[in-house]
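Scrolling down, you'll hit the structures one after another.
FYI, it's all coordinate maths here, none of it is from the lab. Since this is a predicted model, take the numbers as computed values, not measurements. Cβ atoms are built from the backbone, for glycine too; each structure is taken alone.
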Structure P
């Protein structure tokens, strides 16, 4: 496998990570696994991955389950027929910095499939190491902003989110100067067509019932509020260097057209495929080359209809808030993301009403812009981390008052 791409997978037991390993499993001559990392919620699966892919370096964020992982590794080695002494344990990286250490390993591609702001430092480590970064952790780019993009060589960051992968594919159709508008599609989530009054009694179970995608709980709730699309707007702005006022969102419930690019001559190029993350993941780790049969294609022999409709910004104000945040830049996106992470956590715990998620984020962003905001010109990773921590603390302070929005 001398010509195989050497891949590191961060978040290997999550949705993105397991699908990435599916692709590696199906293409053993094209990929090898250098390292993997996980939080520690599923040590059995992590151990099975280590043995199956002969992984030399493993990161485990949760130190308390390190012994469980070692026991599981021996058990899975025996299942694969290794006699005692025939199998060497991988190098274990334990603790909060584990994923960052794994991201810094010598490899060709780092797939960052971690969820949330904890993916920031692994993103920085991968870029500094010179690896291609296949980025599914949108939060690290959103909160890091120009402090992250300034670390990247041209083409070093390859998007894995289905929408941004679609945009990258569509952008092959013309030069940057020919681009008039980027158009992100949104499924509309489980509450498409609802009014704000309808959403007053939304429960976690209702918000987690996504109509087309199977994702983790945080991303699923973000999709229901359209906060996820707000984060994706900021990500698209940073990835493709297109101004925020030239990036739009349209609701497309079928989730077949993943995004579109409108060009100056009136042509619109769209990328269409069934809602399956194997395709953008395969492109991410093999960019710019396509992998045969990454997913099933659309069935053009069967009659079908695709619909598109405008976003209801009254019921779903997250997108307009994201545009404001994206224009401000600097530390505003870090605060936007951090406040949302706390708000979603508290909603899922039953401590915050559904409609207060975006309201709380809006309040925290407004207060930050009035006091403590750092602009792009002075932005550093340290400033980003400080803003992230401040927003988390301030959110919890507001949550201790009436309704989570202050007295």
Structure Q
């Protein structure tokens, strides 16, 4: 086994889902500008690969939500764990960047203790919603915490951590979004037609639970003068899954081009997560929905303390966008919301106000650059020459 160059920056990154892959890639792109010699490898997806990160395991192995998803993917999760641990032992990274995915990254952070790598945790687990003990676990098992909500900083200081509030990366993610006219032109849409975006999520488990809801919704809306855009991730098996549902010819399938869909639409039905924040920042009036598997939903009703699921509402501290969750997530109710909004003439004004409110609560952009600066500090603190 070759001996790693002790002076060359070596960074292991573990980003466990599509949004984490995109968020990590933004920060790593800034890091590349500062240190072109850096050797960066880890668990990620197409965004990280596009900027030259060596992917040792695909992020979709870890993109799970709910107990059924975890059990189904357990062998792949176990194999990814061992791939990461082998890479740590063989390549001896000076710094490990752990992006979200606490179910995998927290045990990993704990297992790396004493191995010499400085651990940076980016995007804290939602300890204020459930599993409050994760706050102390992250503070104890990472040398620095890059936080996206300002209130988290004081909590981590009380827990003995070393927090840095960097801001929310969603503001960086939407920087390259096209203008509405460009998005519509490139998606083959007329400028004056009404468009509804259907966004079921990026994980296969989410798609299996949410696509039937969207089919039911589209059936209710069948007689409306409305174009439906169904945006799905570029994953194996997704086209067959969509085809099997028989969503109909009025639904235009779009793979990737997420920001194009958000810009082109007048309204959106958005699976809860970072996508809701991106929709809000881009000024798209939308409804947030989510459906867990039955056991996970039963547990969530009993242990989740947060008043909202959407990060837009959590950031604002009130319901800015409506939510339909679990048993309330029904296609007919989603269609009712769309029909009511279509009767209004002020959708663009509503979107502009939504964007203003969301940006106000998230603060300014620049999270990716701040994370890159933190990584440089940690690498230099570990003795790497950046």
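Out of P, Q, which structure matches 3.1 when distance in nm of label points 7 Å out along Cα→Cβ at positions 76 and 196 is calculated?
Details: P: 4.9; Q: 3.1.
Computing distance in nm of label points 7 Å out along Cα→Cβ at positions 76 and 196 on every structure in P, Q gives 3.1 only for Q.
Can you spot which of P, Q the value 33, 29, 16 was calculated from, given it is Cα extents along the principal axes in Å, for residues 60-139 alone? List each step's numbers first, then the result.
Values: P: 41, 27, 17; Q: 33, 29, 16.
Comparing all candidates, it corresponds to Q.
When FRET efficiency 1/(1 + (r/R0)^6) of positions 164 and 244 (r between Cβ atoms, R0 = 35 Å, to 0.05) is calculated, the result is 1.00; to which of the structures P, Q does this value belong? Before the final figure, lay out each step's value.
Working: P: 1.00; Q: 0.15.
Of the structures listed, the value fits P.
Using the calculated result -12500 for helix-only ellipticity at 222 nm (-39500 (n - 2.57) for each DSSP H run of 4 or more, over all residues; to 500), pick out the matching structure from P, Q. Walk me through the numbers before you get to the answer.
On the way: P: -12500; Q: -14500.
Here the read-out was taken from P.
Taking mean count of other Cβ atoms within 10 Å over residues 252-259 as the criterion, which structure among P, Q has the greatest value? Write down the numbers at each step before the final one.
Working: P: 20.5; Q: 16.8.
Structure P gives the largest value of mean count of other Cβ atoms within 10 Å over residues 252-259 among P, Q.
Have a look at P, Q and say which one yields 4.2 for distance in nm of label points 7 Å out along Cα→Cβ at positions 108 and 204, as calculated.
Going through each structure in turn, the value belongs to P.
Using distance in nm of label points 7 Å out along Cα→Cβ at positions 92 and 236, single out the structure from P, Q with the greatest value. Intermediate results must be reported in sequence, preceding the final value.
Numbers: P: 4.4; Q: 3.6.
If we compare distance in nm of label points 7 Å out along Cα→Cβ at positions 92 and 236 over P, Q, the biggest value is for P.
One of P, Q was used to compute Cα Rg over 2.2 N^0.38 Å, for residues 324-363 alone, and the result was 1.51. Which label is that? Working shown, then result.
Numbers: P: 1.21; Q: 1.51.
Clearly, the read-out refers to Q.
For relative contact order in percent (Cα under 8 Å, 6 or more apart), which structure out of P, Q has the highest calculated value? The partial results should precede the final answer.
Numbers: P: 15; Q: 19.
When relative contact order in percent (Cα under 8 Å, 6 or more apart) is calculated for P, Q, structure Q comes out on top.
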